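Take a look at the structures below.
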Structure 1
Amino acid sequence: MEPRQPPEAREPGPGAETAAVPRWEEAKTFYDNLSPKKKPKSPKPQNAVTIAVSSRALFRMDEEQRIYTEQGVEEYVRYQLEHENEPFSPGPAFPFVKALEAVNKQLRELYPDSEDIFDIVLMTNNHAQVGVRLINSINHYDLFIERFCMTGGNSPICYLKAYHTNLYLSADAEKVREAIDEGIAAATIFSPSKDVVVSQSQLRVAFDGDAVLFSDESERIVKAHGLDRFFEHEKAHENKPLAQGPLKGFLEALGRLQKKFYSKGLRLECPIRTYLVTARSAASSGARALKTLRSWGLETDEALFLAGAPKGPLLEKIRPHIFFDDQMFHVAGAQEMGTVAAHVPYGVAQNPRREKQSLGAQ
């Protein structure tokens with residue numbers, strides 16, 4: 001096959017001045033198409049909002065996990081090597097990661113020199129040999145994930161702080177508990193029971209309040225003394241901010257990025273939207289939650305007080321990329337309605353053994 005030739009250069013003639021610009025643009029397009037497209041640079045971890053995701057959160061690895069559990073690590077690695085050119089199917093965190101990258105694209109357009117963007121790290125205890133299949137899968141879906149941490153069977157939790165992690169998502173509940181114990185925002189992510197289409201242009205994140213954004217102070221009162229005492233307590237302490245919960249810092253990071261759009265006059269077009277979805281009642285206990293956020297200099301775009309009603313139906317309308325809650329029955333209810341839900345194992349709602357351990361560690 002004859003090599004493709006660039007547009008032929010010609011002597012200037014009549015109309016050369018008007019033709020020069022189109023011909024230059026034509027030649028530039030030709031040469032631009034010859035060179036590979038440049039990927040954006042990765043930000044420095046300390047400047048970015050770092051989201052660490054496990055391989056089983058990002059991709060579906062059910063068959064691989066079965067082989068690992070039933071046949072051991074050697075057979076697992078052999079299977080991965082044999083299938084390394086087959087991309088994994090998207091997992092529960094996949095739409096969330098795609099939404100993060102969509103936000104990054106807009107941030108780079110508005111602030112070309114800023115590193116205050118999302119940085120996604122693949123954090124996995126997989127053997128390095130499995131890395132080729134993970135890389136192939138990431139390239140197959142055109143994801144921008146340049147940082148990997150593959151620990152070959154050891155827990156990756158000790159590396160999270162070194163990566164300046166703002167949020168860790170995993171399918172492994174024990175590793176998530178380890179991260180929470182280390183003071184890192186973390187959640188166990190679950191696939192929904194049915195597929196629901198989520199926004200491709202706006203990142204939507206929904207949070208429970210108590211034991212997620214806030215401490216579990218109020219939940220402890222409910223558990224120990226009942227709802228009536230809880231309402232009295234919240235009324236009496238309405239102007240006293242709640243202590244922070246494990247995901248307060250992540251909401252803070254989202255708010256910081258939102259303000260970058262607001263400062264460009266894009267509040268209504270902001271590609272990040274946050275939701276407070278709480279079982280609290282608005283009239284009897286909602287004010288303290290909102291005043292706490294205000295005292296932190298934070299807000300959510302929407303606040304939904306359900307007074308104990310199921311969260312799943314409202315989440316189905318919101319269609320968030322992820323919903324965080326500390327109670328598994330709310331997580332299960334969200335899953336049933338097609339929401340990717342993540343369990344935050346923090347506070348008094350967790351099992352008694354874990355609660356005793358956490359109290360003893362304080």
Structure 2
Amino acid sequence: MGLPVYRIAVPAQEYQQLTSNIWSEQLVKGSIQMDGKQIPIRIRYRGGHTRGYPKKSFEIRTSSRTYHFNAEYDDPSLLRNALSFRFFESIRVPAPATRHCVLYLNGELLGVYLRIEGVKSFFFRQRKIPVRSIFYAINDHAGFTINSNSSSTSTSANLLSGYSLIRGKDVDKTRLRIFIQQLNTKSRLELFRFLQSRIDTDNYLRWLCGAVLTGNFDGFDQNYTWYEKTKTKKYGILPWDYEGTWGRNCYGAKVDASLVRIQGYNKLTGKMLAFRHFREQYKKLLRQHLMNAFTEKRIMPIVHRLHHDIREEVDQDPYMKWPLDVFAGEPERIRTYVAERREYLTERLHQL
């Protein structure tokens with residue numbers, strides 16, 4: 001069975017508005033034929049520098065859902081995001097559902113895309129996680145740091161410059177700003193209790209395992225979703241934009257399995273791992289995943305299935321960036337990464 005085919009239709013005037021400024025955040029009206037239904041939508045381009053690529057990604061909103069249709073242009077496998085999110089789910093970290101598809105826009109074949117579930121209110125309702133606020137970490141200023149060279153006024157204003165509020169109110173911005181300030185200023189004696197009271201530490205350490213194991217160098221200071229639970233008032237985290245993983249960076253270049261250190265990065269991670277209690281918990285989780293979830297036996301059947309499902313359509317993709325022999329070799333590239341990454345991390349567990 002081939003991939004599902006989705007057809008987007010955008011009227012001429014709306015299409016002109018969409019294409020006249022690829023950097024615009026303005027949504028235009030259209031429709032999509034998806035899952036056997038013709039659905040009214042609003043659509044825009046999404047991404048940063050990738051908007052300049054010949055194969056562009058889209059954000060599509062229906063009356064109740066948001067989807068991201070990722071071109072996966074820089075990933076020669078077209079499956080690293082899908083693989084990463086499945087892996088996070090396997091280690092009990094909520095992650096977006098994905099589905100590869102063939103996409104058309106106004107009758108033009110755009111090629112193979114990855115439909116990614118938007119992480120908004122519906123995402124959390126579906127998983128029975130009541131949340132009061134949702135933030136996207138949209139750039140590399142989302143590392144929970146305070147710039148000591150800035151004035152107090154500008155520092156307060158810049159603390160959230162790496163975040164976009166998706167759900168919530170101004171008070172939720174204030175709550176996050178205060179959290180970052182307290183994270184950076186509390187004494188060691190106060191900090192341990194603060195972390196336990198304000199962070200879902202099990203969730204955070206599982207997410208840290210996922211980011212470290214998959215080797216997402218760009219996933220610590222950006223490319224994550226940060227949310228506050230309604231009942232516990234604790235913050236949680238989940239992954240986003242994981243194409244730069246499994247042995248390649250976000251531009252598709254090969255990277256060494258040692259690129260991301262075992263301790264991970266960002267201020268919050270450093271603050272947590274400064275305590276033996278959290279280091280031991282992280283070490284235990286990491287060891288478990290190295291023995292079970294993060295093994296060739298567990299990973300490669302998923303890789304081969306995803307790769308098999310898209311290979312015929314990839315051959316017909318008019319905007320495929322990579323030679324087909326590179327695409328064909330990607331399962332082996334990922335297998336090699338898993339083997340080398342397991343060895344690298346196993347040898348460094350003693351550093352925790």
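Numbers at a glance
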quantity: Structure from which 2.3 was derived, distance in nm of label points 7 Å out along Cα→Cβ at positions 161 and 249, options 1, 2; calculated: 2
quantity: Parent structure of the calculated result 63, 46, 39, given that Cα extents along the principal axes in Å is the read-out and 1, 2 the choices; calculated: 2
quantity: Given 0.80 for FRET efficiency 1/(1 + (r/R0)^6) of positions 121 and 297 (r between Cβ atoms, R0 = 35 Å, to 0.05), calculated: source structure among 1, 2; calculated: 1
quantity: Winner on mean count of other Cβ atoms within 10 Å over residues 97-104 once structures 1, 2 are ranked, highest first; calculated: 1
quantity: Parent structure of the calculated result 1.6, given that distance in nm of label points 7 Å out along Cα→Cβ at positions 209 and 241 is the read-out and 1, 2 the choices; calculated: 1
quantity: Highest-scoring label, criterion being distance in nm of label points 7 Å out along Cα→Cβ at positions 273 and 289, among 1, 2; calculated: 1
quantity: Source structure (of 1, 2) for Rg/Rh (Cα atoms, Kirkwood Rh), for residues 89-200 alone, computed value 1.09; calculated: 2
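Just so you know, all these numbers are worked out from the coordinates, no wet-lab data involved. Nothing here was measured: the structure is a model prediction, and the numbers come from that model. Cβ atoms are built from the backbone, for glycine too; each structure is taken alone.
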